[in-house]
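Please treat every number below as a calculation from the coordinates, not as lab data. Since the structure is predicted, the reported quantities are computational estimates derived from the model, not experimental observations. Cβ atoms are built from the backbone, for glycine too; each structure is taken alone.
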Structure 1
Amino acid sequence: MYSEKVMDHFMNPRNVGEMENPDAIGEVGNPTCGDLMKMYLRIEDNIIKDIKFQTFGCGAAIATSSMMTELAMGKTLDEALELTRDDVADSLDGLPPVKMHCSNLSADALKAAIEDYRKKHQ
């Protein structure tokens, strides 16, 4: 049902945890399934230098959060905004159709964090 990459990111999530004094925080949730995601960003010169996440949800939600942090690290804010749910799912070698909403949440959490940063720094 799940690819090896999904299982790896679920069992060994990257960049998990809370960040002290982040430059931005994005928080999203899906009331239907109960998944909640929070992403923290540290940004220098418009580049994501550090990223952490906290996710309350299923294995796919944790795996997509972990993969999104790897995809976004080192990107400019504009490049990170271009990341899509399909990018996350493809990087994990696919997700079952019923779990695609999980990758939506990781993309939405990243976008919310970038919006938070831009509101604070306009």
Structure 2
Amino acid sequence: MTEVGYSEKVMEHFMNPRNVGVIENADGYGKVGNPTCGDLMEIFISVKDDIITDIKFRTFGCGSAIATSSMVTEMAKGKNIDEAMKITRNDVADELDGLPAKKMHCSNLAADALHEAIKDYKKKKGIE
């Protein structure tokens, strides 16, 4: 995979992804997919006092999709939901020391799945 231009951080998160799994009865759930490449990401969050106390992901996709899912969970854990909502696609790619241009859509999916999980949490709690 290194010939594609992946950073060591991308490889590390692909080979040893963090926070893989499902949270039963999650406070928030987000699911996004990209029909072009077939990637599918799910993010589950547990929230206490508006802080993301636990976060898990399940991803069907390429190495970049797995690495970006892993990284976004690391970035969001322990953050206030409003702070986590500000995590952008570029933030995820930057934290991974960059992604090849043709793989940037993976960072889009990771950030989008996080945002969907936060929106789901806010909807359940009646927060606008």
Matching 2.6 (distance in nm of label points 7 Å out along Cα→Cβ at positions 23 and 95, computed) against labels 1, 2 points to structure 1
Using distance in nm of label points 7 Å out along Cα→Cβ at positions 71 and 87 as the calculated read-out, with 0.6 as its value, let me know the right label among 1, 2.
1
